[in-house]
Structure P
Amino acid sequence: MRLADVSQPATGAYVTLETLIGLRFPASQLQLTRRNRALSALAGPNKANFRGRGIDFEEVRSYQAGDDIRTIDWRVTARTGAAHTKVFREERERPVLVVVDQRGSQFFGSQHCFKSVLAAHLAGLLAWSALGNGDRVGGLVFNDSRHREVRPRRSRKTVLTILSQIEAFNRSLPPASGDDHSLAAMLDNLRRIARPGTSIYLVSDFYGAEDPAVREHLFRLAQHSEITALACADPLETELPPAGRYAFTDGHRRAELRTADRHLRHNYSREQAQRMVALGTDLQRLGIPLLQASTTESPYLLLQRYFGEQRR
């Protein structure tokens, strides 16, 4: 994607590394540390920005009026006979993990691009923006059968490694495994590598999120990390095409879908809407904002809406 194209939707069935590298320039206009009111509202009223962000011990000094009594260093106080308090400074850089879903359900799209391509563009923008902010950036890319993790580091080489993994997964459509718990398995891996204070961006279509194991993993992660969810969707998933006969295949079998039945159309739309409402409700209870991304909209403009530089 060239800089001139960032206002347009992503395109294509696959993504290229060159395109993901090119996102570095528009990403410089995003500030992930700026969570505006719209994003805070999505997270619910009790969400605290940068929950669990680390702090470093700096020094011990004499207690002064107004200091938090919880930071009193009782050992030094007992030894000297005068009250002393610990002084901390906020961690200057935080680890950022970009989690990218490239499962089989993501390889679907009806107009501009596959959801897998949309996810890749979102992840590229997030990774470049985090690096530009001085954060340590890592990644976790997964599909139905395997995953690759990149430990957070503050380097351009690390971001390029993440992008290379995204491209590799995007160009290797995995065979259908029938595993309905791959999302839960990914979150289990994420819990293993995400340290307290990590800022996590989950880019997925969240199929399988109704699994109780998924909710449990998210609950555990949200206790010490700041999570932002980005749900990739396509219009054809929310509303069936106009009445008619449509042939489709999964690569092995061929079938025909008839969409003239009004009850079928209504039930299909209702079930999809209910799924997204349930996902949003579950995430909001955990203080996790949910951003709705569509294959028909620009991924850059979506992120700019919530992380763009604020104008006065």
Structure Q
Amino acid sequence: MHTPLTSRDEILVGSEHGRICALAAAGQRDLQQCVTAHPELFAAKPFDATLFSAIAHATAFGAPWCTVEQLQIANRASLWVFAADWLIDYLATSQDEVTAIVADCLAVADGAAPTAASPLGCLLAEIRDGLATTPSFLTGRRLWREEVERMLAAMAQEWEWKSALASGATGPTFDGYLDNADNTGLSFVNVSHWLFTGDRACLEQLGELTTASREAQRVLRLVNDLATHERDAVWGDLNALMLTDHVDVSRRITMLVERCHDLLRPLETTCPPQVVYLARQIGFTSGFYQVTDFWGGS
């Protein structure tokens, strides 16, 4: 039987996708304004319009029920993660430089005013101050600060591993590398988003959601590595495929996805939007990396 191309289901699907793309377009415009306000952070070639579009699309697909305003913190937090990664992973040339970047950002996370010498701290302060407009930040600030610290510590750890490998030392084990997945910043972004948009049930179970988020970011770490192995080799990045084989990585992804589902199942009745958000995040990542990467050309 012939199914009309204008069937009701297809119209509804098209409408949903249209809203997602509209959210992404608005998000990209906001990110471009943010980039314009912080040109010293985003002058490198890999920070191109496609990167900003990809960030905005990832956020919009994760939470298409949100408004443009509700997605602003998640978008800007994601952009900040890319800026931090570039400064620490690619531009830093010494341990002292990495330590100074981390210290500046932790001071901002603790409430200090950023210094003009720390553009990364200035952008983090804007995210912090945006979160401070919500009552939830009064009780959630400690957890948010912990996420900032975990992410920066993981980035610093990866810098140390890369430096050691460049000197001929032994790198991390596969498990040690995967345990350092906070360097992706996904959990930091998620906690920021939930503090900004979460209802009472979400905030009461933020610890459980964050635990599930950590599993999701391990999935992201490995899916990313499968897709970017060749680029990582050129850029001198660590990659799971440098530590184990493709079969092992794929097997671990399957195990982590199942573990994430197990952690989310008890939250389905109390925190359905957040559960769907994490599930869509995993799905988007899996599909996105089949085609392209976030970073632009070097």
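No lab work stands behind these numbers, since they all come straight from the coordinates. Note that the structure is predicted; figures quoted are calculated from it, not measured. Cβ atoms are built from the backbone, for glycine too; each structure is taken alone.
Just a few scattered comments:
- Percent of Cα pairs over 20 Å apart, for residues 116-211 alone from the coordinates reads 47; which among P, Q: Q
- Origin of the derived value -11000 (helix-only ellipticity at 222 nm (-39500 (n - 2.57) for each DSSP H run of 4 or more, over all residues; to 500); candidates P, Q): P
- Comparison across structures P, Q (criterion: distance in nm of label points 7 Å out along Cα→Cβ at positions 68 and 268) gives the highest value for P.
- Source structure of the calculated read-out (distance in nm of label points 7 Å out along Cα→Cβ at positions 76 and 244, 3.8) within P, Q: Q.
- Relative contact order in percent (Cα under 8 Å, 6 or more apart) from the coordinates reads 26; which among P, Q: P
- Given 0.15 for FRET efficiency 1/(1 + (r/R0)^6) of positions 252 and 284 (r between Cβ atoms, R0 = 30 Å, to 0.05), calculated: source structure among P, Q: P
- Comparison across structures P, Q (criterion: FRET efficiency 1/(1 + (r/R0)^6) of positions 84 and 132 (r between Cβ atoms, R0 = 35 Å, to 0.05)) gives the highest value for Q.
- A value of 15.2 for mean count of other Cβ atoms within 10 Å over residues 108-115, calculated from one of P, Q, originates in structure Q.
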